[in-house]
Structure P
């Protein structure tokens, strides 16, 4: 069954969620996981595409937008597709809603900051997962 991790940040800026996503991607990638970053929009997909090149000096995270011709060898993909069928181990959800395909992943990372709107939506996602019996972990950062 899919494990759901909620990462709680004290930051109020949404940019902190994006940087946190990059840090989680980097760690998962170093562990040999295949990762998909699910975004809210094409603009957020582009933002994450740019950040994965620049979020930290000396960091290189090879990735591809899932709208591109996707290779099975791609370890990191980014996109806001309603359906996602490539093989991946970790889903990082940056969208406000839970993607319908979340249960095909071993792990899902939900990133929450102190923005009241995101916090309220994260509570709804938490209840959704909890009510369906998913293994939930909370990480206070």
Structure Q
């Protein structure tokens, strides 16, 4: 079992290095690329929802969101119904960058799975989703 988690960790680190190398010209790091992609795809997402989806603590998300706002990639607006909830919206700068972010993320995934058949890719995705469900269950039990 240790081999599985070690490989997942190694893949995650490699992805981080790959993304950072690709998005550095835009003044971003890998964490910013992932956050920005989600904000573009889910315009108006709350900071809390972003933290849950990224499985990252709220303080890290707050720092990353503050950076993206300072760099002009997003705007934060208080929710009309509950002023404590911050909604995140992509700016034109972010929307213009989204096709490149999508290309970078797709290229990484294609490269990782290049020797897999479509069936193998589907099975891998299913297994990883099951593993993620277990981590979510564990977090709820804490």
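Please treat every number below as a calculation from the coordinates, not as lab data. All figures in this text were calculated on a predicted structure; none of them were measured in a lab. Cβ atoms are built from the backbone, for glycine too; each structure is taken alone.
For relative contact order in percent (Cα under 8 Å, 6 or more apart), which of the structures P, Q scores highest?
Details: P: 41; Q: 20.
Top value of relative contact order in percent (Cα under 8 Å, 6 or more apart) goes to structure P.
Please state which of the structures P, Q yields 3.8 when distance in nm of label points 7 Å out along Cα→Cβ at positions 4 and 84 is computed from it. Among P, Q, the structure yielding 3.8 for distance in nm of label points 7 Å out along Cα→Cβ at positions 4 and 84 is Q. When distance in nm of label points 7 Å out along Cα→Cβ at positions 20 and 52 is computed for each of P, Q, the one that comes out at 3.0 is Q. Assuming 10.1 is mean projected area of the Cα convex hull in nm² as calculated from a single structure, say which of P, Q it is. Structure of origin is Q.
I have -10500 for helix-only ellipticity at 222 nm (-39500 (n - 2.57) for each DSSP H run of 4 or more, over all residues; to 500), calculated from one of the structures P, Q. Which structure is it? Walk me through the numbers before you get to the answer.
Numbers: P: -10500; Q: -23500.
The read-out comes from structure P.
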